[in-house]
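Asker: Once you scroll down, you'll see the structures, which are given as structure tokens.
Throughout, read-outs are computed from the coordinates displayed, never taken from laboratory work. This is a predicted model, so every value here is computed, not measured. Cβ atoms are built from the backbone, for glycine too; each structure is taken alone.
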Structure P
């Protein structure tokens with residue numbers, strides 16, 4: 001018996017195909033991956049991040065949620081939980097190609113993928129200056145930052161505010177109205 005052949009897609013073909021689907025998908029190195037849904041805490045944290053980012057990154061910056069795609073390269077397209085841009089975009093746009101800050105809220109099924117695969121991919125996007133990873137099994141935030149010389153560093157916190165944008169990202173703001181336990185308990 002012959003195995004079905006799964007074609008590799010480029011981003012342009014994927015975006016056209018995906019616009020006609022009832023479910024969301026991501027494109028990873030040319031292959032379609034089903035987009036995972038999240039729990040209530042994940043959704044609340046993503047909303048809290050957008051609210052916090054709107055304060056930390058005032059205009060001309062804008063933050064967007066997981067309904068907007070980010071094109072990483074010619075064969076990879078993701079739906080980050082939150083994306084910050086600093087370019088004017090039409091309100092009808094569905095794809096961001098110059099993200100400045102990208103945030104992923106971890107879920108058990110996508111944890112390794114977000115921490116390993118997506119982290120590596122986002123670091124290769126020239127416009128990305130920060131990648132924020134928010135844990136949901138306990139309160140922990142990691143921020144990868146690109147320095148002016150292009151080198152990356154990672155800061156991890158289990159409760160202390162983390163400098164970002166024009167201020168500090170606080171755990172109270174990120175985890176407000178969630179059931180995620182403190183890592184310090």
Structure Q
């Protein structure tokens with residue numbers, strides 16, 4: 001998904017597309033590792049507006065991914081709903097192109113500017129980054145997931161186990177006798 005900047009009218013340009021996650025390098029690697037399975041294509045909508053030698057981009061990405069539940073390892077369906085705003089520029093505003101990087105006060109990342117070269121802006125890397133940041137770190141198959149027993153590995157959502165629930169460290173057992181006067 002890319003645009004030629006010469007084709008972007010002053011009032012802006014709206015683009016919509018459905019992208020196969022397998023066509024994006026990092027998302028394909030996630031799928032190949034089988035840690036993350038995308039259910040169908042990603043729905044991407046972008047609005048690109050030129051502003052003083054820069055391009056303001058507002059985007060929306062929708063999709064669904066299947067991950068392993070962080071408590072019981074069952075499949076967890078997780079919707080991906082992302083809205084973002086970025087600014088693309090050929091250079092850092094007010095920066096001298098020949099200035100050494102040590103003399104620059106701010107880098108493009110610190111300013112929230114995505115740099116591009118040439119006559120086209122390619123949005124594939126930005127789309128990948130946004131999707132990866134939206135994937136939950138601790139997905140749950142359901143809110144009340146009980147997880148696995150840490151001793152025997154039983155799935156506590158479907159069965160109970162006879163493991164002792166609370167094991168007290170013998171060094172702290174003396175604290176059981178401690179009483180507070182109320």
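Asker: Given that distance in nm of label points 7 Å out along Cα→Cβ at positions 27 and 171, derived from a single structure, equals 4.0, which label among P, Q identifies that structure?
Answerer: On the way: P: 4.0; Q: 5.0.
Source structure for this number: P.
Asker: Name the one structure among P, Q that mean projected area of the Cα convex hull in nm² of 12.2 was derived from. Write down the numbers at each step before the final one.
Answerer: Numbers: P: 12.2; Q: 19.8.
Clearly, the read-out refers to P.
Asker: Computing helix-only ellipticity at 222 nm (-39500 (n - 2.57) for each DSSP H run of 4 or more, over all residues; to 500) gives -3500 for which of P, Q?
Answerer: Values: P: -5500; Q: -3500.
Here the read-out was taken from Q.
Asker: Still on this model: Using the calculated result 0.95 for FRET efficiency 1/(1 + (r/R0)^6) of positions 59 and 147 (r between Cβ atoms, R0 = 41 Å, to 0.05), pick out the matching structure from P, Q. Spell out each step's value before the answer.
Answerer: On the way: P: 0.95; Q: 0.70.
That value comes from structure P.
Asker: Compare distance in nm of label points 7 Å out along Cα→Cβ at positions 35 and 139 across structures P, Q and report the one with the greatest value.
Answerer: Numbers: P: 3.0; Q: 1.2.
Evaluating distance in nm of label points 7 Å out along Cα→Cβ at positions 35 and 139 on every structure, the highest lands on P.
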